[in-house]
Structure P
Amino acid sequence: MKIYYSKHFPPKGFAAINLFGIIIGRKEYGNLSKYELNHEKIHSRQIVEMLWVFFYLLYFVEWLIRLAQYRDSLAAYYNISFEREAYSNDKNLNYLKNRNWYSFINYIWHD
């Protein structure tokens, strides 16, 4: 997994972004923690199982749906199923060893 650091990307407030399996961390936040790296590794697995393009397509469509639902872009982001799975499991460093394919589906519907 390649990790790069940038002064301007991702946007402030976000430590890293995963673009096609390449991690870009925000330089001013320092090196990514093991939990942030695990979060991005979870996204890498999601990206592969969704054949790259479908991950980003579904991610954007779900963000639009959540935006209509919550009327807040940040709340929409945190409630995307891919993000919910990654945030729920990023502290479990063994998660990917036992994760089933398409596990993000379990995070689509919630209260």
Structure Q
Amino acid sequence: MLTIYHNPRCRKSRETLGIIEDSGAMVQVVEYLKTPPAKGDLKQIIEKLGIKPEDLIRKGEAIYKEKYKGKTLTDDEWIYAMEENPILIERPIVVKDNKAVIGRPPENVKELI
């Protein structure tokens, strides 16, 4: 079973979900702007991605530019920022068991199918 942290307004997220659906894989869709992942879930996702929390931040978002640009935050502070402002979370993220990928490009999801 795959889990996709999805934003239906995002083209890359829709393309990634389409690849999953076309493959016939079972998928749980989490619209993360409506149901943001909790701190513990974010930590697990980041660990499965093998990246630092700051690397999961969407730096083009207005809230990033207003509140965080140029600042040095701890890993926990970045996670808190994403928890409080889920729009900052890069999308889409697809998780399967102990692995995760960011669907940029959408074809990255094929590693998990």
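Rule-based calculations on the coordinates, nothing more; no lab input. Computed from a predicted structure; not experimentally measured. Cβ atoms are built from the backbone, for glycine too; each structure is taken alone.
Tell me which of P, Q gives 13.3, 43 when you compute Rg and Dmax of the Cα atoms in Å, for residues 24-79 alone.
This value belongs to structure Q.
Work out the source of 2.7 here, i.e. which of P, Q gives that when distance in nm of label points 7 Å out along Cα→Cβ at positions 40 and 72 is computed.
P
For which of P, Q does helix-only ellipticity at 222 nm (-39500 (n - 2.57) for each DSSP H run of 4 or more, over all residues; to 500), calculated from the coordinates, equal -14500?
P
For relative contact order in percent (Cα under 8 Å, 6 or more apart), which structure out of P, Q has the highest calculated value?
Result for relative contact order in percent (Cα under 8 Å, 6 or more apart) over P, Q: largest is Q.
Can you spot which of P, Q the value 1.0 was calculated from, given it is distance in nm of label points 7 Å out along Cα→Cβ at positions 64 and 88?
Among P, Q, the structure yielding 1.0 for distance in nm of label points 7 Å out along Cα→Cβ at positions 64 and 88 is Q.
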